[in-house]
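Participant: Take a look at the structures listed below.
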Structure I
Amino acid sequence: MAVADRLQADYADGVVFADLSPVPPQEDVTRAVAEAAGVEGTPSETIERVADHLANRPVLLVLDNCEHVLERSAELVDRMLQRGETARILATSRELLGVVGEHVWPVGPLHDAGPALFVERARAAEPRVDWDPTDPAVIELCRRLDDVPLALELAAGQLRRFDLDELIRRLDDRLALLSGRASGDAPRHATMETAIDWSYRLLERTEQCLLRQLSVFPASFDVRAVEACAPPLSGAVPVTVFGQLVDKSLVVRLPGSGRYRLLETVKMFARDRLDESAETASAFERHRRHVRERIGSASRLDRWMSARLAAELRTRLEDARQAFRLSLDRGAVDDAVEIAVGASFLWRNAMGCAEGATWVDDLLELGLSPHDQLWAHILRADVGQGRGDHHQMFGAASSAKGLVDRTDDPAGACLAAHYDAIAHLSEAGQAKGRLAAALELAHRSGDLRLITLIEAFVAVADVAAGQYDEARAAVTGLDRGASEDGYDRFIVHWAGWMLGLAERDAGAARRWMSLQQDYLDRTGIVETWITSFSTAMCDAIDGSDVGTTLAHTLVLADREGYHADADCVLVLSYSEMCAGRWDVAAELIGTAVQGRFNATAHYVLYRAVLDRPLRQQLDPAPMTDAMVRGRARTPAQALAEYGITRAAGFHPVAGAVAERPREPIG
């Protein structure tokens, strides 16, 4: 209507607005169009005569709501296009007309314009509204309503009854909440439920059935998942029916991703219809089995090792979460283990371990087979590594080793020994012997990725022991033979980066870090706060300011569920060490070790790159005194002394690190 109003002056005969929504399905649209155009007598009798009457007039014909009378609307438009070139037609429909010359303009959610519309309608409904479109609560409400204009209008009308926060809290029952009718609205726009029901009732039975099934997907999905989860459709091909739902705008295609989703309100409607049909249990079970089969199509070792598989799972992570919980609820514990193993790489390198810890705890409370117990303890050790919890890692590795003789799983045996070894990685002497045992098991497994992985950790142990030449030769050779997307390549790059830091070679450290970044980009694993942390360590070598990067690191870590103050103080200590201020570096170490580092890697970093050189430079008494002074303040206080905070718009003091005084801090 807005477009028609704007263009009205361009047409000598003006605009003809034909609302087709009252026309019963399968009936002729002739009468509605003729009445809208003021056509009487013989010209109003058939589609051909109405088309002839309008085709050569300077008029804009608006056909509103064609979806339920699609064939007859298309017939009228097609005949008008054949009979003249003067008239123009603007048609609204959930489905394309499919006529020659049709140009499509998808009308989707408002996105950035949604909050402005909501505030405008809210002020019309309740003049005392005192918030604007930038208010976080307004943005959250619009996001949860998918910025759908009708939903926003109906929600604004509820402000006579509820304040904004209460309205947001009630959105889980939005189909009942979003009701209210403005003057002039069609009855089907009185509530969101009737608006969606209008489209639902126009669907074929097979389309209704599949739409109900799609409501079990917790987030976006692809065609493969639709085919696997589709219920029997009376002989219809699921992908064909799915395409019809896309054409009818009930399924939204996410551009460039090969994935689709239901708008949240449509999903709620479809879920209600699913519950009414008594199909809920079978629908969720089909989804659960599909997720388990799709994740389990690769071996456990492949899932544990592969960044590519992890990146693919990340796009389906909500499916995995739902299927994991449902597997636990239904006693399908082996399926739950398979799904958890699929997520292990993500916990380790992309998402953080908090969720993984919960999953593993739940698994270990169940009656698992020895083989599943072995892998559950491997996952628990993995989580301990990611959280910097050596006791958990060592205990879980010991439990896993105790199960090896009861299973026939060479890869699992190697990983159990691997975690037992890296629990001692900051103590080079102990680590070497344990890594040798793990390497023997890796060779027995015959998997080159495991062999490369263990040898990369041997190189890290060499760095911790100060054997830099041996480490350099190892990582150079291992990089050439590492798998393209495996965890072994990730650790080879990390070992090379550690060596560059230990030798205080900025070029080498940055080169290895660049290789790791290329690996993350190529495999689709998104970088985390660790990337920012690692960049700051490289910058510290040549005296570059690390303040801005560390402030960014703190913010990223907070978003990802980590408190990284102690980790960031490690960077400050390393920066002071690179500048030759050994006592200040030792003092900062005393501060850092009061906190908890967020990964085993940072304990290794502390021992191999900082503690060892400091003890070589400082006598025991000055080293102890400096660390005691450092313990007088918290990591957060030390960061604040360097002007490093999480505050938005943070601007560090220029040269804050490079120009620190030589005398001890505090």
Structure II
Amino acid sequence: MHISADNAGPSPAAHRRTIIAIICAAAIVLTFTASSQIFDSNFYAMTGAVSLLARDRIYRDFFEPGVPLAAYTAAAAQALSGYRLIGEFVRQWLFILAGFGIASHLGLRISRSTAATLAMMTIPLLLLAVTPIYHHDKLFFFPLIVWVGWRYIDQPTARLAALCGCTTAIAFLFRHDYGVYLGAASVGAFLLGRVTVPARRLPRAIMRDVAAYVVALLLVLAPWLIAVEGTEGVLEYARSRAQLRQGQPGIAYASLLQVNPIHTFTPPSLPPPRSAAVVVSWDDTVDERLQRQLETRYALRLVARDGRGRWHYELPNVFDMRLLDLEPYVNDTEGFQWDLLHDVRGKLPVRENVIAWVQQMALLVPLALFAAGAYQWTHGNRPGPGDARHLLLAGGLLFVVDVALLRQASYVVIVAPMTAALSARFLASHTMAIRVCVMILTMLTLIATLFWMRGGPLYQPPSELIRTVRGTFMQLVASPPDRGNLSLQYLRECTVPGDHVLVAGGTPLDVSYYAHRPIGGGQINWHYGWRSDPAHEAESLALLQRQSVPIALSTEDPVLDNFKSYPRIRAYLATYYAPIDGTDGFIMVDTRRRPTGSFGLMRFPCFR
């Protein structure tokens, strides 16, 4: 197949058809994989959304962790959908589809080849099946600023400078660190736009564009700045949100030192025996007699049982191949090496290795864009689609994002659409050696992607996939939304509108949403010690004392264990709240309130 670029590029009609085809393919993948996306992390904006819908005031009644516009748009989606999961999913899907459309446009512009763009976009379309949809804003804003930046480079005007400022401000409000990445891209576009347009180097033109950018930025941010300054204060707000920054940037590129296709695609061997602590929830089909048989057969030594009904065991050999026969009987497991055992049995490459390969190939693209841009710059670059300035801006943004955000290999999905689209430029190269090399690397990356996806929804038989999709969409449109967790149903059915719930644990992002109650104490990041200094702890304690909070729940560790960094709040909870019998401290209730009824077989106290 000949996919080298035509100097004229595809016609406008072909350009549109290609983008529409890619967006439609992305929509199909999102639909078929929706069942795998209903998990806690995809609800990161919903805590704030529920509080807003309950008419709690932002920064007074709850402290959002740096994603204000995400919370407001999530609240709007819930209001429009009648408080159903489908509202949040459609909101995130629309961002993803728009991001894929913009990335495809960038690929067509830079490669001038429909075939090359379609070929390269196959990889991110498949990766979308394993992409958590909470990355939706990254998948949208990063391609968007490159598109806007390219337009400014082609025609540096005050209007387009203002558009860059507006885009940067909106991204900042969705997540504050996006302002840094988009701001850096805007500065790059500003500098590159002056290279080939002498008239734009005049001081008057420079000042006009800078003023337009700053004014647009401030106009969009003004309502938020006023709200923050009138409550927490901008400086205090900045210090507080900086505490939530996690991860060490700058380590991703070290993985390029381990690029080795032989190691990547070689099946693993079984490691030496090793004991391990494991946790299981026995399947509902397992009765007590069968459970004892399974414990004996696999030498599971009982250590404890926690308040969530999970069994803790000591396992003599976590690499015992026989454990694969145990898998159908257990749910919600921890400590097992299921993926490795499946890889050994199926003689398949290790999942971590193929994910690392995909990341490594993505990391090479910014370097290739820099090299291509530098080459064009020194060999008589001519302005136009795909010129040196476009390559340098896109490569620069990708490099910054890769360094800052690819803290683990699987995060490569956040840059996959734009990286693949820009790689189409090399697949459409007029130089045969470059084209052949890119084809080989692309095929290997496609194979790695297919190995990464294995076991996912797209590998189901068509009939089973259709049944899964039908069941998933029934869950998405259900009202009230329910994930089948009795603890969350308890919060919803045993409190009343106007009540708050105190939520703690490792990732309790979906608790408030499923409980349909706003959070107590102003936040859910107790597990990380956020706002644990005396002044902020006093604010949170005052909220708890002022709000109606009949129930406290933790998704990880007993409730009180989450408040070790908050001695005054812990003392308050220990004084006025008591754990419900049989929950091992994971659920506590306010002892100052008289129950009005009970819930479930364990007769948890209700406060309706």
Structure III
Amino acid sequence: MTPLIRFASVSLSFGDQKILHEADFALESGERVCLIGRNGSGKSSTLKLITGELEPDDGKIERPSRLRSSILDQNLAAESQVTARAFVVAGLAEQLDRLQKYAELTEVAKVDRARLRELEVLEREIVAGGGWSLDAQVDSIMSQLALPCDKQMNELSGGWRRRVALARALVSNPELLLLDEPTNHLDISTIEWLEEKVRTYPGAVLFVTHDRSFVERIATRIVDIDRGQLRSWPGGYLDYVRRKHKANVDEDVSNRELDKKLAEEEAWVRQGVKARSHRNEGRVRALYVLREQRAARIARPRTARIHINESDESSGRKVIDARNITHGYGGNVLLKDFSVRVMRGDRIGIIGNNGVGKSTLLRILLGEITPDKGSVKLGTNLQVGYFDQLRRELDTTKTVAETIGEGRDYISLDGRKKHVIAYLTDFLFSAKRARTPIAALSGGERNRVILAKLFTRSANLLVLDEPTNDLDVETLEALERRLADYSGTLIVVSHDRHFLDEVVTSVLVFEADGRVKKHAGGYSDWARRGRALAVGEELDPVQPATPVQAIDAKPPPQTKLSYKLKRELDGLPDVIERLESEIAAAHAEISTSGFYAQSHEVTRTRLAALADAEQRLAAAMSRWAELESESRRITADRERES
């Protein structure tokens, strides 16, 4: 089969930054390939090479002369007075040209029979592109995505403009569909709709995304931009992680062997050889080869190392107590009789479609917004780190280092001083990039700046509103590992299902009619029990468009508890044992003859501590029983399937 796209020794650089170096790559029809790489590695540039927007410095890119392709750009569609329908119709520009050429060629072919062959080719292209009824194509895709035809782009939220741009990319039925971060700004229902659409897409799909659940569900192959090369890994994301780890281990072993061999030969040549035999000259030549191999080696870039400046002081046991909250805008009820108690150490995810009020709920819980009805009480000794607030306050005129250091060269981390540049290298900023103005950074780099800034501040309550947008997979995994060890309280809003599974132990889910319910576990735990997300109303409170409904397909069967839940289950017996010892000691103290002879304040404090310990023990026992039951159920399901 002839590839749709072929790279032959393609090189591309921007100044002294090498993006690709003699890279080879091929993409065939029917493939669904994910392009992976850290921020700035050249993923978007590779897509632009394919579309012809960029030309390579060296090498050759082969593509059919009449390839039908379209691209969903990473950036949001601009706000303008163009209607949503007109914006989607623009995706049919090439099809309109074909129809016009067909009409003109039909007249010519009536007198010039030699042009009939050309007419047949053009007709096949028109049929492949959707046929003659352009209105029907537009109506179909806009109906599937429930888009508001007559709304202008400047009247739509970011999520809705993203869906309009997605419709524009899909409407022409291209042979090659290019998607650059397609899940950004989309809610979970739309992401699931897109997964099903791409999974059954008849053409080739090349996409860039940080959404690992999306990759695992649809990718047939992963291509990794690694030190200027395009390395191919068959299978989904989990296969990629396993094989890439093995390749890195093998590379390290090979490098050590080469270094050892080179050291031995260098020692030999320094000793000198009195009589240069033919064999010895060959050994010298082999040494030169080893030196060249060592000089050509490109070290793997350093991994992200994220540090969170945790507060030295714990918050009170009750962090947030919200009771009977009702709130809305313009007659649209977002929350109705919602109550929740957030306790110290809780790890809560918030799930819902665009427009249901996730960010509003966060701001109500933090006291930034006063609800229409109900009350919110914040606990004592709270030190809050709020991701979205820093996003709003980001000064784009300052450099990265100025933003983090606030004019100082050193920052304090757990009582120790660290240079701002050294701290930023942990977040994958080079010294040169650390001195770059915020305005010149990509979306992913800006998110890394916000995280780096947030984590310099002492916090015992972290509130993260969509922290994963535009982050590369490597930074995401480093963030997950660090949050898993975070001892404070965590509240996260995210549409990244894998991220939620790794970092939270319960979820608040927006359902119908302003109801928000709490469920144990992460996203997958909730999804297995069946779910119904509420419809958001971002367009017009009077006449909202109906968003895409969640796909009814069953999620892939779970083969084990998520890492976070397994870790929690393993730790609960120790917690229970410690609480039982604490309660036994308290009972022993209370039973002594002189206990009640103490002051009322002392006895009241000891009795309150005993009651608190007993409540925590009951909660821990209940949680252990819940997780143990879930683990046994998963094991039984797996055994039945096998």
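Participant: Check the numbers for relative contact order in percent (Cα under 8 Å, 6 or more apart) across I, II, III and tell me which is largest.
Facilitator: Numbers: I: 7; II: 19; III: 14.
Comparing I, II, III, the top value of relative contact order in percent (Cα under 8 Å, 6 or more apart) belongs to II.
Participant: Quick check for you: by Cα Rg over 2.2 N^0.38 Å, for residues 290-401 alone, which of I, II, III is greatest? The partial results should precede the final answer.
Facilitator: Values: I: 0.96; II: 1.94; III: 1.64.
The structure with the largest value is II.
Participant: Taking 79, 61, 40 as the value of Cα extents along the principal axes in Å derived from one of the structures shown (I, II, III), identify that structure.
Facilitator: Numbers: I: 108, 59, 47; II: 79, 61, 40; III: 113, 91, 60.
The correct label is II.
Participant: Here's something else I'd like to know. If you work out volume of the Cα convex hull per residue in Å³, for residues 210-337 alone for I, II, III, which one comes out largest?
Facilitator: Comparing I, II, III, the top value of volume of the Cα convex hull per residue in Å³, for residues 210-337 alone belongs to II.
Quick note: the coordinates plus some simple rules give every number you see, no bench work behind them. Just so you know, these numbers come straight off a predicted model, no measurement behind them.
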